[in-house]
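Engineer: Below: a set of structures, written as structure tokens.
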Structure I
Amino acid sequence: GDKASKEALEILDILKTGLEAGKPARALDLAPEILNTYFLLTTKPVLYVGNIDETPDTAVVEDFQAFAKKRGSESVVICGKLESEIAELSGEDRGLFMADLGMEQSGLEKVIVAAYTTLRLCSYFTGGPDEVRAWTIPVGAKAPKAAGVIHSDFEKGFIKADIYGYTDIDRHVSEVVLREKGLIRSEGKEYVVKDGDVCHFKFNV
């Protein structure tokens, strides 16, 4: 008869009704933090990928997208035939081929972006004279946690991070120029790392 038990029973009733109707748990009107306490398989995120021909039926595509949305999922449509042709090209030829088709992204790129969205992930970059690397983190991760993806010592001894956007370095080419323009900023432990950030972590262990 206590309040917590009544609330739990109400949640279980919602789950029972929805699951018996063939709906996945993720599509029900329940907060993720509540769903996660029940460890149900259908709370797991799903990405639907549809393979279409070069002249797809718009109605079929819309039905496919509506089906995924109704089940609480993301969806992407790609043309497998075109993707195989794109995969065989390289560099400038690939860009020209996609431009002729009016494609801003390949199907593979669309799937990657949608997968990141579905899994609530993002990427930040680190770079030096020899290489640039992308690191995958959960959306909302703060700077120390993001640094810990590289090495646990980075998280334990985190001091601060010098950060700028990848679009800034793409535009201005040099970090020296970025500093002159005040585009590199220092952030502390509470900073939430954003998709596309370039980070230089400072730590002490």
Structure II
Amino acid sequence: MRLLLVDDHPIVRDGLRAALDAEPDLEVVAEASDGAEAVRLAAELAPDLVLLDLRMPGMDGVTAIRELRALGPAAPRVLVLTTFDTDVLAALEAGAAGYLLKDAPARELVRAVRAAVRGETVLAPALVGRLAEQVRKPARGALSPRELEVLRLVAGGATNQQAAARLFISQASVKTHLVHVYAKLDVHDRAAAVAEAYRRGLLTD
């Protein structure tokens, strides 16, 4: 898995590189210090995943995510790494595959990177509450019919791409539905969402 690190602080990039390069299946192919450089390098190197800080000089992180995701068939997945959580929903709606805080343990970081490259949506446990506040339109825990459809497909083992094809919607829409499901069920990954849905009786065998 080929990775591009984007952060305006060299010490942060050094720490990320050390954690990621220690894994045999992960390779950091380049580093960037701002959004514009990230877009240029991604277009040139076609990494599988871009790990991106939201708070950088010049092009902001949300704009960078949109431009990265607009690169075409070779567009990389984007995993946001930051110390702030105010733009969680904006980053995800712009196309980010997930959102982790920079103080996440190395093991959690590596797991999130692999999940994001596989096409899964990743959300740090500490951010679930914040996201729930942003998406709480119906009562928390009350999934919409479409969210239940997506969750049933996920419970059956469908990927985001497969769920999108079955429901005739975009993969971005599937991801957004899953993010809302995570927030409403107060979980942070697919497996936990399915388990919690069964516990609440939202899914049946």
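Nothing in this text is a laboratory measurement; each read-out follows from the coordinates by a stated rule. These numbers were taken from a predicted model, which means no experiment stands behind them. Cβ atoms are built from the backbone, for glycine too; each structure is taken alone.
Engineer: Of the structures labelled I, II, one was used to calculate mean count of other Cβ atoms within 10 Å over residues 41-48, giving 14.1. Name it.
Structural biologist: Attributed to the structure labelled I.
Engineer: To which of I, II does the computed value -0.76 (log10 I(q)/I(0) by the Debye sum over Cα atoms at q = 0.13 Å⁻¹, for residues 49-168 alone) belong?
Structural biologist: I
Engineer: Also, I was wondering about something else. For which of the structures I, II does the calculation of mean count of other Cβ atoms within 10 Å over residues 25-32 return 16.6?
Structural biologist: Comparing all candidates, it corresponds to II.
Engineer: Continuing with this model, one more query. Work out which structure the value 16.6, 51 belongs to, where Rg and Dmax of the Cα atoms in Å was derived from one of I, II.
Structural biologist: Clearly, the read-out refers to II.
Engineer: The value 0.65 for FRET efficiency 1/(1 + (r/R0)^6) of positions 33 and 73 (r between Cβ atoms, R0 = 30 Å, to 0.05) was derived from one model only; which of I, II is it?
Structural biologist: II
Engineer: Among I, II, considering only distance in nm of label points 7 Å out along Cα→Cβ at positions 9 and 121, which has the greatest calculated value?
Structural biologist: Top value of distance in nm of label points 7 Å out along Cα→Cβ at positions 9 and 121, among I, II, belongs to structure I.
Engineer: A value of -15000 was derived for helix-only ellipticity at 222 nm (-39500 (n - 2.57) for each DSSP H run of 4 or more, over all residues; to 500); which structure in I, II was it taken from?
Structural biologist: That value comes from structure II.
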